[in-house]
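Every number in this text was worked out from the coordinates using simple rules, so none of it is lab data. None of the values given here were measured: they were computed from a predicted structure. Cβ atoms are built from the backbone, for glycine too; each structure is taken alone.
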Structure P
Amino acid sequence: MADSEQKADGDARTLAAAGQVLNGQGTRRGLARLLPFLGPAFIASIAYVDPGNFATNIAGGAKFGYTLLWVVVASNLMAMLVQILAAKVGIATGRNLAELCRDHLPRPLVWGMWVAMELVAMATDLAEFIGAAVGFNLLFGMDLFTAGLVTAVVTFLILALQSRGFRPLEAVITSLLGVIALCYVVETILDKPEWGRVFYHAVVPSFAGPESVLLATGILGATIMPHVIFLHSSLTQGRIIAANPAQKRRLFFFEVADITIALGAAGLINAAMLMMAAATFHRSGFTDIATLEGAHRTLEPLLGPAAGVVFAVSLLAAGLASTTVGTMAGQVIMQGFIKRQVPVWLRRLVTILPSLAVIGLGFEPTRTLVLSQVVLSFGLPFAVVPLVIFTARRSLMGELVNHRVTTTLAWLVTGLIVTLNIYLLYQTFLGA
């Protein structure tokens, strides 16, 4: 009873403050007006700084220096557009993307999409779980299997916060994002990047041969993730209810601000990952950093023991947060597509068992992370294509329907994402 009262009280304060802002009431000004609306995008943004991003960004920076920094910037801008559309679906329709697919698409297609997205969610969660286990391993020296068990316990505890309402979970996830950001502020101070080259390569597209094109595609695949598109539409569908079109427009404005801040932070973290690898590994001639453990070992002699600890802390925070978010996304996908829901602890347990099996069988963790990006590449069209279709329908979206320019831009981004990921799949399975 006390827990439910605490949940109601915590959420009620946020909802009351948001209601006053949407109604033009209250005395909140500036950032205080925005605070009740911050949260959903910070949960979604964790998917953009998960262990898969560590693997691709570090590999890109070590191999090609700052050359692919513009890919990180471009990927982040595309991710912002996609997440804005995902958030808008929930606000405008009161339904999440999986529910809309179930309501408006042929039944066989819905079942096929559900299977594909479940595989994506499980593969993503597997990689994120392993990333957290590697973080525990690097920090405390425990073997990977024991680290996996500790990861399981900690993620269970984080997921238990859902019973206390949306604010406690949002606070924990946002705090973990803050830890990652702080770690990379420290790394950037330690590695002293060449700022002239950073600014140049952030805005000037260039490649350094076919291998850099493949790695750029991997960076994109690790940035825009299908499971979090479904999750974000769910996070906004009922968190704050807008009573009329004017309130929906105002709510959407605040959600765009939420996305801009959260994904802006995630983009800077991704850029800092690549910059760190370029300024340390590439500059020192270590161009073939193939594993997270290798990156950790190489950082210490180059920048000192503190750099290795900071790297491990950031990886651990990313793994714990992203595996929690992955479990939440899996719940949304199952409930939305087939109207079924299993207890969070059971879903977490089902994901943990194959993760522990992979660790116990001795599979190389970073290789597992890379293979998970291939599964993500397969699943992206199943999320992005229906998202653009639905947000362009006035009958569904009302006054929040996409502007024609937005739809055109979204289709261009979708075409680019699908084309690059087909290329990634081809190179992975058929390339020389």
Structure Q
Amino acid sequence: MTKVITYGTYDLLHYGHIRLLERAKALGDYLIVGITSDDYDKTRGKINNQQSLMERVAAVKATGLADEIVVEEYEGQKIDDIRRLGVDIFTVGSDWEGKFDYLNEYCKVVYLPRTEGVSSSEVRAEKRKLRIGLVGTAVFRTKFVKEAKYVNGVEVVGVCASRSSDESELKDLFYTDNYDELLEKVDAVYIISMPEKHYEHAKKALLAGKHVLCESPVALTKAECKELFTIAKERNLILMDAIKTAYSTAYERLVLMAKGGRIGKVVSVDAVCTSLRDGISIERTDLSKKWNSMCGWAPAAMLPIFQIFGTRYDSKVFYTMFQSKKDNIDAFTKIDFVYPSGVATVKVAKGAKSEGELVISGTKGYIYVPAPWWKTDYFEVRYENQEENKRFFYQLDGEGIRYEIVAFAKAVESKRNMSYVSQDISEAISGVIEDFDKRKDLIEI
């Protein structure tokens, strides 16, 4: 019996996939189909899949062509599979010609012509066409434009802000100072305006029937945040909180480990986010144009606390050093949260510097994430017995922004909010910032 094996993602299974599987089947007596896992696809830069692994496996099974299906989960698995399964022929599409010649040492390698004029990327792009407009002048908008190019069917078409000569990524976009004009040309907006404008810009977009991806905080009061989500739900629109850290695979895994008991009962979460490059320590006349430390860093720092402990804390206290009380600019703020079963601390600063690490303490051990933890692709689970320590590495491309864009695009297409930041957390973040602005529970240092 001649065994044949082939591999693929098989997202949105189409005629080209089926023709390739038919030709692979014809090469032997028994066809094994390897289907890449979601995590492995991420490590290879394929972040645009429309279907889950189980949906893709089911689609391949339904063709009746596969005698056996395996899930490809790691680099080098092809060699392991060929040896373990006694494979005689490895085959793949001709667009990979030469790439797998090294497998000739283990079996025969055959490159099959692909069906012209059809690909999963084209199918995805045709299925989902989402035009996004940018609102605001935050410098990281250029990263968003760059990362959006990796997502099929998503196009950034315009900006509502003044043109900047040093942002080459934006040079070909439509510019306007008229928000209504931008809204007429797009299906959705990404809001990176000053925090005090988020509510106004998001509400106007939602009332105009546009989907919204908004940098956190979504609004400066809990009531306004809740109102925006209510409008979105009533109009069947997507409103998502854009905290890119939530879309990092490493971050997602460490939160699941903490909540799943890997380090025992969690008793403390300590998150630090600081940066001096944002210019807080400049002349006071320019301070009103800057995001303060609370709006710039606190949403990301509060994310693991609210995801692990929840949003119902017993009490909190702010300790703040102001650069300008008049402009509500804090150079440094520390927040202590007290929960029924634990405590948490946030330290955020744009006028002071500290080690930007995340530490989650438990009764059996702790999770340590080195600086800058909000861009993490690596973390450690540590125990009293150091021999039990484990290190975890996950691919992170584009600081999580492209994964965030994929989730947003999928949510728009499916009309189902797929945000990794839940509404209650968005509301809690807005509520904490509201209390800070009102100087509630605040001690000035």
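Sorting P, Q by relative contact order in percent (Cα under 8 Å, 6 or more apart) from high to low puts P first, with the largest value. Calculated for structures P, Q, mean projected area of the Cα convex hull in nm², for residues 98-161 alone is largest in Q. A value of 1.02 for Rg/Rh (Cα atoms, Kirkwood Rh), calculated from one of P, Q, originates in structure Q. Please state which of the structures P, Q yields 26.4 when mean count of other Cβ atoms within 10 Å over residues 82-89 is computed from it. The read-out comes from structure P. Taking mean count of other Cβ atoms within 10 Å over residues 202-209 as the criterion, the largest value within structures P, Q is that of Q.
One of P, Q was used to compute distance in nm of label points 7 Å out along Cα→Cβ at positions 50 and 234, and the answer was 1.3. Which one was it? Going label by label, the one that fits is P. Matching task: 0.8 is the computed value of distance in nm of label points 7 Å out along Cα→Cβ at positions 130 and 418. Pick the structure from P, Q. Working through the options, I get structure Q. Assuming -9500 is helix-only ellipticity at 222 nm (-39500 (n - 2.57) for each DSSP H run of 4 or more, over all residues; to 500) as calculated from a single structure, say which of P, Q it is. Matching structure: Q. Given a value of 3.4 for distance in nm of label points 7 Å out along Cα→Cβ at positions 210 and 402, point me to the structure among P, Q it was derived from. The correct label is P.
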